[in-house]
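Here, each number is a calculation from the coordinates, and none is a lab measurement. Since the structure is predicted, the reported quantities are computational estimates derived from the model, not experimental observations. Cβ atoms are built from the backbone, for glycine too; each structure is taken alone.
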Structure 1
Amino acid sequence: MAVEVINFKDKLTLFGEQWSPKIIAQLNDYHFKLAKIQGEFVWHSHPETDEVFIVVEGAFEMQLTDGGLHLKAGEMCVIPKGVEHRPVAAEECAILLVEPAGTVNTGDAQSDLTAPHDDWI
């Protein structure tokens with residue numbers, strides 16, 4: 001495997017679709033995925049794993065059943081396994097997800113927004 005610099009802004013120019021995370025790197029059994037989001041996602045949880053959301057550009061709200069978190073560029077949150085959540089972005093936002101390889105974006109929910117979990121750019 002080659003050692004390389006990965007530039008988030010460059011990678012973000014390679015795709016336009018929203019809610020379809022793209023893998024940009026792997027660390028042991030974890031994937032680093034960039035995604036563009038806008039609008040409301042589906043309520044879901046990941047019963048087997050925690051999930052990290054890092055805001056690269058823009059801002060969004062992470063809705064939780066007991067409230068919500070407002071995140072902007074340079075901020076992150078960790079959603080513990082089993083916690084129901086839903087990202088909502090009024091305007092397009094770019095995020096970096098860190099999660100175990102093979103994690104499906106909609107977790108335990110079936111949705112039209114379910115994306116391939118092995119899409120590398």
Structure 2
Amino acid sequence: MLKNFLLVTFGGAIGSALRYGCSFLEVRLFPNHTFPYSTFFVNIAGCFIMGFLAGLLAQHSAFNEKMRLLLMTGLCGGFTTFSAFGLENVKMLENGQYLLFALYIAGSVIGGILAVWGGLICIKSK
């Protein structure tokens with residue numbers, strides 16, 4: 001169990017460092033931007049990497065649970081949790097869970113935005 005936590009921690013540290021690197025690069029390349037290029041890139045790249053790894057892990061038995069924890073949960077999770085969101089949605093579509101798919105997307109996006117707004121309101125009202 002401890003080994004699994006360490007694998008996720010190590011992968012997450014690398015993913016988080018890569019995420020920070022993208023943000024750092026964004027400031028250098030687009031100093032006066034109004035669009036969140038780094039977040040957009042990280043979300044799309046993270047989803048591609050998650051899909052690639054999910055396919056690779058499904059096809060090759062050499063990639064075991066430890067590799068999944070290190071690469072998918074750790075690395076991709078540290079890089080962006082949007083990749084897990086993307087994979088979960090694809091699995092719902094593959095399973096024909098169309099209503100659940102729509103509810104998950106709407107609930108996550110709208111609920112997430114409302115939660116951020118609510119958190120900001122809580123702080124501003126003090």
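A value of 10.4 for mean count of other Cβ atoms within 10 Å over residues 4-11, calculated from one of 1, 2, originates in structure 1.
Source structure of the calculated read-out (helix-only ellipticity at 222 nm (-39500 (n - 2.57) for each DSSP H run of 4 or more, over all residues; to 500), -1000) within 1, 2: 1.
If distance in nm of label points 7 Å out along Cα→Cβ at positions 28 and 108 comes out at 3.1 when worked out from the coordinates, which of 1, 2 was used? Here the read-out was taken from 2. Looking across 1, 2, the calculation of Rg/Rh (Cα atoms, Kirkwood Rh) that yields 0.93 traces back to 1.
Quick one: mean projected area of the Cα convex hull in nm², for residues 44-83 alone came out at 2.7 when computed from one of 1, 2, so which one is it? Only one of 1, 2 returns 2.7 for mean projected area of the Cα convex hull in nm², for residues 44-83 alone, namely 1.
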